[in-house]
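Have a look at these structures, which come just after this line.
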Structure I
Amino acid sequence: MSQFALKMDIVDNARFSPKPDPRFNREAAISARRFHQGLTGYRPTPLNTMRQFAHELGVAQVLVKDESQRFDLNAFKILGGTWAIARLLCRKLDLNIENFSFRQFREAGHPKMTFTTTTDGNHGRGVAWAARALGQNAVIYMPKGSSPWRVKHITDLGAECIVTDMNYDDTVRLTMRTAAEHGWEVVQDTAWEGYTDVPTWIMQGYATLADEAAEQMEAMRLKPPTHILLQAGVGAMAGGVLGYFADRYGAENFNAIIVEPDRADCLYRSAIKGDMVNIGGELNTIMAGLACGEPNPLGWPLLRDNARQFISCEDSVAALGMRVLGNPPAQDPRTISGESGAVCFGVLAAILHHPQRDALKKQLNLTPESRILTISTEGDTDPQHYREVVWEGKNGITHC
C-alpha cells in the first residue's frame, strides 16, 4: 500500500464535559422527521456499510450515510430549511404544525411573502425548493466565487440568486440588512442576538438524518457507533446531529470528531481557545459548504461540551474522500460525494495511507472494535468541479 501524508491537525477537546441540550434531542428530531415524512418524495437516505475499507483500516465497521439521495436536491440541507419555514409560517399565521402541509398551504392562497438566506449552495437550494412548493418567493444570496452550477440549481427552482463580492459571513450581514429594508423573512442557519428561533428549527430539522441513521443501525442489528465524524461550517448540522446522538447514546459513550477545512477552521480554533473564534478573509477552500468563518452560537456549546476532538485539514483530504467513495475497494458500495460531503471519510482514507497511521489511530482511539459513522452530506452539487477532482486529479496527492 502506498503512503502519503496529508495535513490534518488534531486537537483534543480539553473542555469535553457532556451536557444535554433540551432543544436538540431525540424528541425534537422525531417531530421534525414526522413533518418531513409528509413531504412529497420523502424516504430515508441509504446507510452504506464499507466492509472492505473497514478491514483495511483495521476497525470493525465504517458506515456512510448518503445524503446525495435526499429528495431530488442532492444534499441534506433541505431538512433544515423546510422544517424552519414550516415552523415560521405556523407561528406567523397561527397554524398547527402537527397538521401543517405544504400542499394545503399553497392551495389556501395565502398572500405571497419572500424568504431569503445566504448560502454556499445547498441551504439556499432547500429554501428555494420550499418557497416554490409553498407558492412563495425566494431571494438567495451567495458569497464571492460561488459556482455557476450551484447558482443554476437555485434559479432553476424559480428563486432569484445574487452572488456578492463578499465572503460568506459578510454576505449574511448584507442579507439581514436587505431583508429588514424589504420586510422579507430570513431563513438563516446561524444565530445572533435576537435571531435564534429559525436557526434552532434548522438544526432540529437536520437531526432527521440522525434519527434515520439510528433506526437503520438498529434494523441492521448493529451496535451504536463508537466514533461519529461530523463536518462543520458554522456548526449547525454538526451541533444538531451531535445533540441527537448525545441524547440517544450519551456523549461519554462515543467519540464525536468535528472536521473542518484548514482555511475556514473557526471551530478548531475555538476549541483551542475554549471560546468562539471568528476568522475572516477569503476562506478559499474547495469545501464550499464549509467555508464559514464564524461559529453558530447555538451549535458551539454543543460541540464544546460533547465533541472529543477537532480536526483542521487541507483540501486534499476532501478530494481523497471523493475519489475513494467514488471508487471504493472490493464490493463496498459506491457513493457520489461532493467536496464538503466527503471530507470526514477523507480523514479515514488519509489515516489509512499515512506514514504515522498507527499514531493517528491511537490519537483518535481507533481500535479493532471501533464502529465509525460518517455522513456524506452532499453529492456532486458542482458536477464540473467533481470531475476536475475525481477525473483530472485536482488537489492530488504528493507521495512520500
Structure II
Amino acid sequence: MTGAQLKEKVVAYSKSIGIDKIGFTTADPFVELKERLRTQQELGFQSGFEEADIEKRTEPELLLPKARSIISIALAYPSKMKDAPRSTKEDRRGIFCRASWGRDYHDVLRERMNKLQQYILELDPEAKVVSMVDTGELSDRAVAERAGIGWSGKNCATITPEFGSYVYLGELITTIPFPPDQPISDQCGTCNKCVDACPTGALVTGGQLDSNKCIAFLTQTKGFLPEQYREKLGNRLYGCDTCQQVCPENKGMDFHHHAEMEPDPELAKPKLKPLLTIRNREFKEKFGPVSGSWRGKKPIQRNAIIALGNFKDETALPELIYVLTEDPRPVIRGTAAWALGKIKGSQAENALKQAKEREKDKDVLDEINRSLKMVENQAIS
C-alpha cells in the first residue's frame, strides 16, 4: 500500500476506537519551536516539569531513528459538570481544573495510542512506532499545530475548530512516510481576552507564557506559595481554566464523548476541610485515578488551606488550628498560619500566639508573625 492508502486506513480505524481528531505531519525538526524554547530558557520562563534537552524536544529523529512522520491525536473532554455540588458556608469546596476531571487522561490517551500503534504495525510489520503524551520529549501542541489539529492560541493552548481547546493531545512518531496534513492558520486575530484575563499576568504576550507565574503551575509546586499569588489562587486545588473559559472559540464547547472522562463531582469539587487531615492511603484511593494527584497530597492540602483562608471560613478554624499545631510539615503549618491571619478573630489570634511559643521553624515563625500583624491591624482599625 502507498502512504496515502495507509493513511486512509489509519484515519478510519482511529474513528472506530474513539479518537476525535487525527492529523499527520512530517518528522522534520521543529525549527521555530527550538528558537522559542531557547528564548523561554533565557528568560527563565520554563516550569522545570518539561524535558530540559531542547534538541530532544525539537528533533524527532533523536527519539526514533529514520522517523518520517508524526501522527497527532486529540480527544475532546467535557467543559461542564453535570450535577455539580454547591459550595456552602458550612462546607466550602475547592475545584480541580477540567483537564483533571475523570480518569487520568495520560492513561486514556495511551490506551487509544496503543491500539492505533498495534493497528499500524499490523498494516506494516516493518514499521517502527514510538508514542508519547504530555510527559514525552516532544511538544504535544507543536506537533498538533503542524499536523492540522488546531492552531496555537494566545493562551498557549491548541485550539481546534471542532472542540475549542478542550482537548487532550498525544502523538506517535513513525518510520512510515504518511502524506502530511495542512496546518490551520491562526484564528485569534486581535482578540486578547485570555492575556487580559490571566489572574497573575503569566501570559506575557500572546503565545508566550511565564510558567513560574502561571496558576496551573503554581498549584503543583510543593513549597510555600509566594504570598502575592495566594489570593489569586481563589479556591483552585489543581490547575487553572481562566484562559480557556474566556476564549470565544470555547463558547458552547462541551463534549461528553468518553465515559472515562466524566467527572465524579465529589472529586472534581471536593469539600475543603476534610482534605486538611486526609491520610495518604485515603488520598491515593480517592484521588489516585485523576491526573491532578500526580504530585501527591501536599500541594492539594496546601491549596485547600489557602482556599479556606480566601473564603475567610470561620467554620474551618478547628481544622486549621489542628494543622498549625500538629502537622509535621512546615509548609502546611505555615500556610495554616496565613489562613488564620486571613480569617482573623480572637480564636485565630490565640492559636497563633500559642503556636509562636512552640514553633522552631523560621519560615513558619515568619508566617505566624505576619498573620499576627494582620490580626492586630484589624483590631486597631
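Read the figures in this text as sums done on the coordinates, not as results from a lab. Everything numeric in this text was worked out from a predicted model, so none of it was measured. Cβ atoms are built from the backbone, for glycine too; each structure is taken alone.
Summary of values
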{"read-out": "Comparison of I, II by FRET efficiency 1/(1 + (r/R0)^6) of positions 163 and 323 (r between Cβ atoms, R0 = 41 Å, to 0.05) - largest value held by", "value": "I"}
{"read-out": "For mean count of other Cβ atoms within 10 Å over residues 235-242 computed as 31.2, the structure of I, II it came from", "value": "I"}
{"read-out": "Value 19, calculated as relative contact order in percent (Cα under 8 Å, 6 or more apart), assigned to which of I, II", "value": "II"}
{"read-out": "Origin of the value 4.3, where distance in nm of label points 7 Å out along Cα→Cβ at positions 11 and 307 was derived from one of I, II", "value": "II"}
{"read-out": "If Rg and Dmax of the Cα atoms in Å is computed and equals 23.3, 82, the structure in I, II", "value": "II"}
